[in-house]
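Please find the structures below.
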Structure P
Amino acid sequence: MTAAAPSLATQHREVVVIGGGQAGLAIGYDLAEQGRRFTILEAAGEPAAAWQTRWDSLRLFTPVRYDSLPGRAFPGAPDSYPGRDDVVAYLTDYARQFELPVEYDSRVRSVRASDVGFVVETEGRTYEADQVVVATGPFQVPFVPSISERLDDSVVQLHSSDYRSPEQLPDGPVLVVGGGNTGFQIASELAGSRQVHLAVGTRQTPLPQRIAGRDLFRYLEATGLMGKTVTSRIGQRIKDRETLIGSSPRAARKQGIQMRARATAADGAKVAFADGTDVTVSAVVWATGFTFDHSFVELPVFDDRGAVAHGRGVTAVRGAYFLGLPWQHTRGSALLGWVKDAAHYIACAIEDHAHGGASSTARLPPDPVMQ
């Protein structure tokens, strides 16, 4: 086995944040407020990389009034719904306004414990850090089911992260696989120009975008549902379910989209479904989500299933934290407008640890909503 080339330089930081998306920027704001000496390492070469890989017509299902990071309001009418480019511009301007130390093209190869705290290695640099925050978010490795390998080369296949607009796809029937908000939104856009089939494995609960003229999230906030914790009774019931917002099978059918059961097999240009039906397609868009890649984290912070073991992002390894995980504490923990709450909690843990607190949660703020 060939040994890795030595890093060109070693630098020390109080905190190294891995990931320069919305989670990394949110905690960067708090660390700057604390006067910490820190850096944010971003693998991509440009700001808001995860958002830049989304489709052109994407619109948030949360209105502007709920989309802000700490210290800077999201621009626009409070009840309007930002598009992809609006989010990219906001995050880019956010990092610039607060002069956050984001280092691009800095993919982290490893994080491991050391006598000084932690060692974080990138391709050309090594950082020694007192504390480290893994804020790489939920959109890491596109997941595509194995049945995709059985489709002909003549069938164009795109994961939703590579889909931009209908012009990428050939004429003919298109299958969108995935019953979440992404699958429904992409299917809706494609239905304007071709025959579309939407395969849904697990039915999600549809909710209207607006109720009595008010946005859904006004009600979720007013009733406290957005603040219900993952350990609460209701949190346990809904944490593994994705809720459809502004989409539904009934509305999809009205657009001419043909609803299909779970896609179970493929052969040539034909895809088969769990109900015994099949369809021949010219293209497939896999709106099947993402998987995590924490392989660079060489710390004992994972459970027997390989999932991160934590309490609100605080791990058993003192000084090591995760941020931006879905349901890290509440439904909004990874969402643009709510990640600031999770970030502030971790920032308080960082401050406590830096002050030599007996426990990394000794002086943390209480839960915003009772379980």
Structure Q
Amino acid sequence: MGSNEDPGIGRPGRAFKVGIDCYGLKPLGLSPFELLDWALINDAQGVQFSDVPAEAGDPGFLRELADYARQNGLYLEWGGGQHIPFDLSTGTPRDIRAVNRKAAEQAALMGVRTIRSCSGGLMRWNDNLPSTEALLRETAKSLSAQDKVFRDHRVVLAIETHFEFTTHELLRLFEMSGAEPGGGLGICLDTMNLLTMLEDPVAATRRVLPWIVTTHVKDGGIRLAETGFVTFTAEAGEGIVDFPGIFEELAGLDREVTLSIEDHGGDFDLPIFTPAFLEKFPDLDVRELAALLKLAQRTGARLEEGRLSVLDRADWPGVCEERIKRDLATIKRMAASFSDISLPRPDPRP
């Protein structure tokens, strides 16, 4: 558990709200209000709209959506943010200021405090894209110039732990940007994506704990393959992500962090036996590699026992609703042991 002297870290025992991210239920074609109704019917406590609805350009729609969520006791989290100032299909620079201003304005109008930002790219897997150092440098320059936008709208740009930066690199990005915990930049912790970036999920959570403002709670596995590792998603509780270890860390924060379940099919190749690829992860040390190998051993055992399997992305639409229902039940059960509703919930803003 992190020291209470660390920035943004307080006493343990906070009650978690457990909800869903809209992405997992996308195959159902639900409207935003139908998605809130799905959450209510299935005892989810909120919705993260990481994919911004098409109606978001209408202020009346945003107010109505926020009012409906409040009336039904649901939390709302927003998306639409960007942090990489490049077109990831071509590697050419692009201006993301207008995109982020729009997302900040929408979130502020609804009274939402976070806007999730996801690059959507697999940078290290594509040698034609800018290097990690170039991405860090240009991203820091762009985000530092946008700090006033986030602060003026009292929102945090929650950069997802996705496939462009490790947690080590995100910390460098924040330092280069002049950012501090509690300001305009933070992290959306995707618990499974950490495996794909060759990070132990609990260790990575500890590294960036003061910066975490929202989550994508997702289970997964990591197995050895001919070329290195393969990571894949899994139903909550069936994979090897240590949720109790992660929740223990999050429970010590002095602000509320919701647990928004994101789930989907698919797997990712990590050709670490190719030196040129492994060199793109310079912060990976022996201790963390050993932890990943241990997780791979556990994954292999579960695969052999038939307790775990890889779900193809194409098969996700047929199972998404029932699997997310089971995800909700499992995560709520796990999170309940860290809850103490008697503790106050201070405002997360400085």
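Bear in mind these aren't lab numbers, they're just calculated from the coordinates by the rules spelled out. These numbers come from a predicted model, not from an experiment. Cβ atoms are built from the backbone, for glycine too; each structure is taken alone.
Data table
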read-out: Parent structure of the calculated result 22.2, given that mean count of other Cβ atoms within 10 Å over residues 197-204 is the read-out and P, Q the choices; value: Q
read-out: Which entry (P, Q) yields the derived value 31, 62, 7 for P(r) over Cα pairs in 20 Å bins from 0, in percent; value: Q
read-out: Source structure (of P, Q) for FRET efficiency 1/(1 + (r/R0)^6) of positions 37 and 53 (r between Cβ atoms, R0 = 25 Å, to 0.05), computed value 0.95; value: Q
read-out: Parent structure of the calculated result 0.45, given that FRET efficiency 1/(1 + (r/R0)^6) of positions 45 and 213 (r between Cβ atoms, R0 = 41 Å, to 0.05) is the read-out and P, Q the choices; value: P
read-out: Comparison of P, Q - label where mean count of other Cβ atoms within 10 Å over residues 141-148 is highest; value: Q
read-out: Label whose coordinates, when helix-only ellipticity at 222 nm (-39500 (n - 2.57) for each DSSP H run of 4 or more, over all residues; to 500) is calculated, return -6000 (choices P, Q); value: P
read-out: For 2.5 (distance in nm of label points 7 Å out along Cα→Cβ at positions 61 and 165, calculated) the corresponding structure among P, Q; value: P
